[in-house]
1. Identify which of structures P, Q gives the largest calculated value of volume of the Cα convex hull per residue in Å³, for residues 59-138 alone.
2. As an exercise: mean count of other Cβ atoms within 10 Å over residues 195-202, calculated from one structure in P, Q, equals 23.0. Which structure is it?
3. Work out which structure the value 20.5 belongs to, where mean count of other Cβ atoms within 10 Å over residues 123-130 was derived from one of P, Q.
4. When mean count of other Cβ atoms within 10 Å over residues 131-138 is compared over structures P, Q, which one is greatest?
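Nothing in this text is a laboratory measurement; each read-out follows from the coordinates by a stated rule. Everything numeric in this text was worked out from a predicted model, so none of it was measured. Cβ atoms are built from the backbone, for glycine too; each structure is taken alone.
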Structure P
Amino acid sequence: MDNPCLFRRCWLRWLVQPSYVTDIKPVLKSFVIWVFSDGRKGHESQTRGLLNALVKLNKSRFAVESYWVTKQTPNAHLTTYPHPDLILGAGHATHFPMLRAKILFGGVTVVLMKPSIPSIFFDMVFVPHHDSCENFGNVYATIGVLNTITRSHPNASEGTILLGGASRHFQWDTDRIAQQVKEVCDSKTDRVWNVCDSPRSPDELLSKIQDSPNIRKYPWRDTDEHFISFLLSTSSEIWVSCDSVSMLYEAVSTGVPVGVFELESRKRSNKILRGLKELATQGHIQFSHDGLTLKLRSELESQLSESTRCAELVTRYVIKNKLA
């Protein structure tokens, strides 16, 4: 082959793509998933979101087995696992271990978030729609990042407010956020508002929010990793500061009305803000400048379950490329 770059690309595609599939319809008797984790909670939440959706989608079809692989997992221990049908991971530190596992044991590789190496190395890449990624026909855009949140069972008397902090995309303004929180809580005194900060929040943020009988404040240091999920599952209305991207998409996944507190963008071109505007156009969220009374999301708008949609895509891909 005269063109070495073309040769290298073809060789890489051959190396990492699944084996050739004949016209015989493959039958999946079991579904073995290896989940690679870098130990970061945000990445683990994404992989758990897709893993949970895969289990829920396929548990009535065939046996689903999952095995977690971390930096502490000895390489020799991998030989004791059933060979994987699916190798799943999120985070740069998982990429090369995933590829090594594919070469040694087989399986379809699925990466969440934009990879640090060319996407051609992986079978499927799920990237948030606000990120750009070189696409070799294997990249799928998601609305935000995947998460473990499912449709909620709201309590009409409960609301939740989730606040972030310093961000490279927005200029944080504690006083502006505190004022917006006050306006929401004062306008809806029939609800108890659970107000939570985050590790990025300024230390004085919660103290800046005016005390009120219908406000409960929860510093992030006093809660565990499941607390926010519990609040989201029981709230009938949720407000999130615009810098808190992961929390915002988790809120949208509940199906209840979601409002967004606004901040000034640091740049004229802000990919996060563009993504939020798309969500607003689609009816999934409402910015605070559009009013404090949130519209109920229609049945179509409230059905934003990206984890389930991605699980369906992955399952079809694995079945297509697996021989019994």
Structure Q
Amino acid sequence: MNFTLIVCTYMRPKALLNLLHSVTRQSLYPNQILVVDGSLNTETETALAENPFRNLDYFRVTQENRGLTKQRNFGISKVAETSAVVCFLDDDTVLEPDYFEEIIKTFKTEDSITGVGGVAINENNWIKKEPNKHYNKNRFYEFEGYIYPEGDRNILRNILGLASDLGPGRMPDFSHGRTCGFPLNDKTYEVDLLIGMSFAFRKRVLDQIAFSHYFEGYGLYEDADFSIRAQAFGKNVINTKAQLSHFHDQAGRPNKYLYGKMVVRNGWYVWRVKYPNPGIKARFKWNVTVLLLAFVRFGNIFTTSKRTEAFTEFSGRCVGWLSLFFDKPKTT
């Protein structure tokens, strides 16, 4: 099964090289690698010229195609006709040696699987459940013999009855699902949402739909939007054996005010893509959860050293929420 890797990058030459070096150590190597670079300088181009990689094609795009969504769609337009699967990776990830082997193996198990994601092992906080030990349900989430310690925001949601009753990766009718991922138990799980740092789709899906123009720019939640629309063609799954590390390089990210605003507005957009006409209870829970999370962020002003970041993100979340009363995103 031939497959293409697309990496969209912006001003991160060192992180990109770390990823590509991990690709060279794969048990299954991509038939095509497309690097789509939106950088404002030539550092990434120079780095790749000095460090050649097999099967790699490099494209430095202009403003017309700059931004994650545009770069993803540009890359898709360059995919070889012989590729059956297209893999996307963030440029600040590093792969375990059998990552691609596990991704392709998952596609081969069932034709109805059209999207596959991996898991970031350096961000995995699941622990084995100890027998005969009591775990407070507000502070710990239990799943298939494993325990996940909840953060402050989720403890509050549990206490207030705002937590999802669905499993990880599933979107409830009020949108705010569980973001804890899955334990590293070598199982594969069906989900609604795949994460853009590590997802792959059959090419036949990408021949039918593109990444939404709504997310042009930084593109927060464009992965969730695409995952939901891809379900029209088959199932999305996460294979916990497809492993990588995600390092969240801060270069190229928006300021916290814009980020906070996007969390709310883009979150509303994705919610309405999945649930165009939610009920009154779901609408209430969505709004209450948005405000709760905003004020949790406000509380970080007093609990962290990054007070300015906390305040500006809180402000962005509030402005984003208020803007929905007179300027809702259009999902059609």
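1. Q
2. Answer for the origin of the read-out: Q.
3. P
4. The maximum falls on structure P.
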